[in-house]
Structure I
Amino acid sequence: MDKADCFHLGYVAKLHGFKGEVSLFLDVTNPSDYEKLENVFIDINGHLTPFFIQSFKLKNHPFAAVKF
């Protein structure tokens, strides 16, 4: 998959708690539109790596707690 074919959703900001969740900064207008995502691609060292979402909880706008 090429980066030109993707949509920039946001970035992983920090760890969220101790249960394997991360805090995802959503750089979008309406974060609730993305609650039903099944997977995302994360750029790691220039390569897009797929991650499957186990749980997605909206927190303070524009953050979400996500477990992959």
Structure II
Amino acid sequence: MNFFEKRKAKKLLEKRKAEINRLREDIENLSAEIKRTETVFNLATDEYLLESAIYEQNAQRAKMNYLLKLAKEI
């Protein structure tokens, strides 16, 4: 492997590591959002607020499924 091939491989590895770190951070942030939404849902008494929390939870689940799918592909 020559110098340029090594350099290219190193750049690809760094890019992959950055993608993994970004994905990990996104999953951690979404997990925190899900916990906050669960708290709102558990404390809400207004039907509109409950409905809003349910829609938000569904959207968060869909996003988490997407992120986990990406993580499995990496």
Structure III
Amino acid sequence: MAKRVDARGLSCPQPVLMTLNEIKAAQADEIVVMVDNEASRENVCRAANSKGWSIVDISTKDDEYIITIRES
């Protein structure tokens, strides 16, 4: 089951830190991160890749980004 990180309304670096905390906890092999700006989307993706996680999907819904990452 995927873990969810709701970082909408937060500015960087908070979404990245929340995502990295979930990665570190490693309680799921898939994490869904919700952010509401492009800078956070880019930074979350970069941080996940740096920890060896893959970007599975990025979808946009009502000016929000839903990023699905998976442990490689």
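Just so you know, all these numbers are worked out from the coordinates, no wet-lab data involved. Nothing here was measured: the structure is a model prediction, and the numbers come from that model.
A few remarks follow.
- Parent structure of the calculated result 4.7, given that mean projected area of the Cα convex hull in nm² is the read-out and I, II, III the choices: I
- If helix-only ellipticity at 222 nm (-39500 (n - 2.57) for each DSSP H run of 4 or more, over all residues; to 500) is computed and equals -33500, the structure in I, II, III: II
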